[in-house]
Structure formats: structure tokens, C-alpha cells
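Before anything else, here is the set of structures, which you'll find just below.
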Structure I
């Protein structure tokens, strides 16, 4: 799967760099801090700190809408708080491909190059678990494929630079176990606060 994703993203980037597509396509980098947790692990709160980094290519669909495809890395998981009765530490390292529908608003026409200051986005992300760790060793049985939905918003203070806040939650289970005869699913979700810079 990774081979095909790499070649697809490379083809998209080469296409975006062609002069004929310069007005319709843009590309950039993004970096974020993550706060995450996992439902079903018996601890509460966004106690696990992580980070994400990657690139993206955006294709303009209309004056105020776009389709954005990304490629990146994300660290997330779960961690018990200082006052928790049990100790939990789960690290999840993912290779991700998010696909987002973006709506732009609040055009800024004061700059030499007009740009939209606000954006709202939603979509899905396909993730591949590339490594993991846990205190109990249960991570060896974790689901290697993650499918998540994403909602978020961003603010641009210049044509190139902006910030964003997004919420990501898995649609499928990371792991299923039985507690008192009742099946319990581990479901990962996290908040991301980051920076975005256009390079093309």
C-alpha cells in the first residue's frame, strides 16, 4: 500500500508544479502539536502529548473551495494522569494520508496578493501504524490500519502563513478486548494545533 501512496503523491506534486497548473494548485508544509487519548483504556483526559509533520497539495475547485491531499507522520496515543490509580502509556506512530474538502472565507484584499483569511475543512484520513509501544505489550495486536474523520478550522495572517486547529477521531477500533464479558473497543482521537506554510 505504501508503494502506491508514495507514487501517487509524487505524481500529484509533479502535476502541481507544471506551469499550466500553477494558478489552480498549491503545495506546502505543516507542523502541529497533538494532545490525544484513547477511549476504552480506563484513563481520562488528553494527557498524551505528540506531534505531526508533513506536506500537502491543494487543488482549487472553485473560488472559495478546494480539495487538499496530505502526506505525513503523526505521534499520538494515551497516557495516565498523575492522579490516576492505574498507569497507562501507549505510543502510536502513524504514516497518514488525509483527504480534506476546504471552504475559504473572509477575503483579504489589502495585500498585493489577495488571499482568504479563514478556512473550514473536513474529511477523512487513512493511517498506517508503523510502530507502537505499551507498558503491557498489548500493542503487538493493535490494528495496523486507521481510518479517521477530521474537522477543523484555520486562520491565515499572510498569503503564505497560517495556523489551524483540528479534531481527529478514528472510525475503526484500534483493539478489542473483553471486560467482565463485555467487549470493549479502544478508539483513538486527538486535537492538533499547528502552523501551515505554502511553498508553491
Structure II
């Protein structure tokens, strides 16, 4: 890696975050430290102190990047030709696949150490953006069925909770060669129940 004097101020922060994510993805949470990230980035062990108040500050920055990458992955699952329901299903699947592909990062993003995201504005906004992506997809689905989009936020809480629950269960299972296929099948089954249920419930509430 490049030496410290070749980094611009902002680039060094990004490099430390990238190093932290690499450590998480390849070695797990126990390997993540300010010193470890500095060593991997090729800078002095005091360098992180110029960008993060403490380890928790670096974890928050890594989690923020994680939410951004989660949003990107889910958007990449979408195509122009998809129906509103297909987009909703794709966003759910993208969430589940991100979790099983990046388990350590996923656990950090939603772990107890960063449960109060209000402590870090960038993290809070990134997590809200992830939720709103789902909420807008649900609003589109409801409108496609001529149902009021005003129910979208409440419905999104239910869909997110169920999708997150499935993701968490899958993350804590022993990895196997069929994990991705199994996750896809289980997410499809979950989506069948959730989408049919929320559509029926809202139709019943508005009739």
C-alpha cells in the first residue's frame, strides 16, 4: 500500500475505512482495530486518531459505508423492465444476499455497539436511505394495486423486520455450498407470504 505522505486528508480516511472493511470481510470482527487498519493502509498507528475519535467512531464510519454498499447492491438487482412487485422482491433478495456474503459487516451495521445511530449523523442518514429504498418500492407496489401509498411506511417496517430476521438466521447458520441458493428460495417464500399478506390487509382496511 501507499505510504502515509502520499495520502490526501480525505483519501486517508477512506483508506482506513476500506482497510477496516477488508479486515472484517476476510478475518472477522475480532481482527478489526485502529492499529490493524492503519497497518493495512500503510500508515502510522497514530494516523486514525486524526479521523476517528475512537474505535467506535471508526466502526460507525465502516457501518456507514456498509449501508451505502447495501443500497448499491440492492439497486443493482433492479432492471427497468421489472414490475413493482418484482422490484420489491429483488430488494428483499438483495438484502438477504448482502447479509450472507458480508456477514461480519452486516453484524456490525446492526449490532448493539452501534444500536444508537443518532450518535453519528452520516450513519443515521445512510441507514434511513436504506429503509426508504424499501419503503418507496412498497409504495409503488401499493399504487400498482390502486391502494393508498400512505400505508407504505408501516408496511415497510413489517417487510424489513421479516427480511432482517431471515437474514440474521441465515448469517448464523453454518456456511455451505448451497447457501446462496437456499437463501434465494427462502427469501422467495417469505416474499410470497409478506406481499400477499400486506396487499390483502390494506385492501381490507380500505374497503
Given that distance in nm of label points 7 Å out along Cα→Cβ at positions 33 and 169, derived from a single structure, equals 2.4, which label among I, II identifies that structure?
I
Structure from which 2.9 was derived, distance in nm of label points 7 Å out along Cα→Cβ at positions 25 and 89, options I, II
II
Where is distance in nm of label points 7 Å out along Cα→Cβ at positions 73 and 105 largest, in which of I, II?
I
Of the structures I, II, the one that -2500 was derived from, the read-out being helix-only ellipticity at 222 nm (-39500 (n - 2.57) for each DSSP H run of 4 or more, over all residues; to 500)
I
Comparing structures I, II by mean count of other Cβ atoms within 10 Å over residues 137-144, which one has the largest value?
II
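Values in this text are rule-based calculations from the coordinates and carry no lab data. Predicted model only: the values in this text are computed from it and were never measured. Cβ atoms are built from the backbone, for glycine too; each structure is taken alone.
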